[in-house]
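Peer 1: Scrolling down, you'll hit the structures one after another.
Read the figures in this text as sums done on the coordinates, not as results from a lab. None of these values were measured; they are calculated from a predicted model. Cβ atoms are built from the backbone, for glycine too; each structure is taken alone.
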Structure 1
Amino acid sequence: MTLDTTRRGLITGGVGAIAALALGACGSGSGSTGADESRSWILGHGAAPGNPRTIAADQFAKAVSEGSAGRLTVQVQGSEQLGSDAQMLQSVKTGTLAFSANSQGPLSADVPQVGLIGLPFLFDEPGQAYEVLDGEVGDQLAAEAEKKGFKVLAWWDNGIRDITNNARPINSPADVEGLKIRTPEDPMTVDIFSALGANPTPLAFGELYLALRQGTVDGQENPLTNIASAKLDEVQKYLALTGHKYEATPFVMNLGEWEKLSDADQQVVLQAAEDARDAQRTMNDEQNAQLRQELANSMTVTEPDKEAFREATKGVYDKYGQQFPDLVKALQDAAGSDG
């Protein structure tokens, strides 16, 4: 398939492209806090065209330009053109990429506390997560990220996640046992699927379509918006609405680049990020409602007993509760969940 070949080529050349683009995109007079400073940046993300993350990234770039009267410009590179989420995140950390609308899992590799957002069944619906991430707990996680060189501008949405596969309908945890499930590069997701008896297989999102088509993995887990925009229903037979975890899309900026900005320009960037967040969340919510119906036309849909899945994954709370007892409790309290 031409799309698969294109994705693979873009990813292969992506890491080198970040450095080349960034060299031409650094702001002039680096280190100045002058209000009239002109800067040009790159924003990388991994979503496909039409995905709410893609639309929000473009909205952010437009708002930054308009809010600064054209002094600040952002070039958006999506569809993993600059590498996988993990590669883009490291480029943000080193300063060769200014922004990334990234993923929770790769950020948790540097900031393990961020992975706790994805504790199984912590949130029943995205609105609960929005309140928590926009409050004190979200600020605490952002502060941890700053220690590693990331400025979290906003917590965009990556939705409640469900499971697809080609082997069988999923109605209970027993149906997941033995399945080779692609996961993001996220220890939390790996732990959840290990607890369910699956064989979790971390893989970059850009490689997923081909892996499913060729049978390298049996299935995967993602929010409905990602499943639809990446056309995974073309290569998957069964969809189980498990709602097993929530994921945010951390929208991050290189901390050093952020600190170079004047207060006024920081406000322009921050406001644009938050406005794009609100729009992206709304788009995700609206699309999810539609996609439940649309995906039922191309896949067999089941609605498993979530309580059985919740019980099967309780051990994940034990593990992370030992590592981060205060933060796990804070998340549970803020979410109104007992795990």
Structure 2
Amino acid sequence: MALTPVRSVATAPVLVSPQDADDFEQELIDQFALAQASAGISDGYITSSRSVVFEFARSLSGPAWTARYADGDRFLAEQRRLGRAQSTRAGKAGMIAQFYDFLITRYLGDIRAATGVIVEQPIDEWNRPSGVSLGKVRVPPSDAEMTEFFDRWRASVANARKYLPAARDYFTASLWRRLGLRINESVMLDIRDWRPDLGQIGKLHVRFGKGSRGRGVKPRLIPAINGAAELIDWWLAEVRPQFGSDWSDPDAPMLPSERIDHEFGRSVRVGPNALRRALADQTERWLPAWSGRMTPHVLRHYCASSLYAAGMDLKALQELLGHNWLSTTSQYIHVRSDHIETAWHQANARTERRLGGEG
């Protein structure tokens, strides 16, 4: 994305005409985009932010700095009336809030000197929609359901009509289950990304981890815990070589399709939709109670919950999953614990002992 050169808003401008006000508003929005670019935020996210800020500005009766919470209420209510998804409304609210935080932090004094207006934040805790993930708990299947599902899936691979893609699909879903990888992180793995020489059991180099708020990729190294080391060794030693002679090429995809890229002489990378379809098909076949509900992200939630239940602390889970914030990781924990029932029984036992002693 190319940004046109803009004047630095170093001193408060003199606004004589409506055109001066329009130019000043445009400069503030451009400065916001430049600050985002300086932070390494992706062009796509910057473009989306600018678009949302302009959309909100057009809904106002005056310049952007005149917005108040009532304008935020009205804009978000209109978004809901238009049928925008909750996640879309939450995303737009977040982008608008970031813009006004930027104005308040950097240009509050300049705007007041130029216009006499004190900028306020139109998005607050009262009108900001929560994201879908905050209002929809993804409780994964139980341990017994998951174990039976993967056992039956594994047993079916040897007799599949097309063994290689069947084994690939099982292997990938097992990575989601054991390490909590995102689907796009999985697809972008190359053979070189398995590093058995690192750590005690080897590490997987996730080069295309998801960054927050459009900040590009966020690489991480994750140890091959939870049986993942044996799984990866089986895949690379026994199955991956059957896809073609590129099995020894470190730049070849770890998860290939059956097609060959003749220009580079190696397999074409499998697409995420093929993996999603495979998981859906196997779920319908082996775990029909979860048909239509099992997704790669549900398996990511299951990984987090099962590891937490086994004793892994939140900080370690945060690093494994590639989250920036512990609060995000905590939303992935859905432990089927009986600690509430245990505490209730213990409290009742203490009451009975106390009353019995008094008697």
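Peer 1: Ranked by Rg/Rh (Cα atoms, Kirkwood Rh), which of 1, 2 sits at the highest value?
Peer 2: Of structures 1, 2, the maximum of Rg/Rh (Cα atoms, Kirkwood Rh) occurs in 2.
Peer 1: For distance in nm of label points 7 Å out along Cα→Cβ at positions 152 and 328, which of 1, 2 scores largest? Show your work: numbers first, answer last.
Peer 2: Details: 1: 1.9; 2: 3.4.
Once distance in nm of label points 7 Å out along Cα→Cβ at positions 152 and 328 is tallied for 1, 2, the winner is 2.
Peer 1: Now a separate question. If helix-only ellipticity at 222 nm (-39500 (n - 2.57) for each DSSP H run of 4 or more, over all residues; to 500) is computed to be -17000, which of 1, 2 is the source?
Peer 2: 2
Peer 1: Moving on to the next point. When you work out Kirkwood radius over Cα pairs in Å, for residues 64-255 alone for each of the structures 1, 2, which one comes out largest?
Peer 2: Working: 1: 17.3; 2: 20.9.
Largest calculated value belongs to 2.
Peer 1: Given a value of 24 for relative contact order in percent (Cα under 8 Å, 6 or more apart), calculated from one of 1, 2, which structure does it belong to?
Peer 2: Derived from the structure labelled 1.
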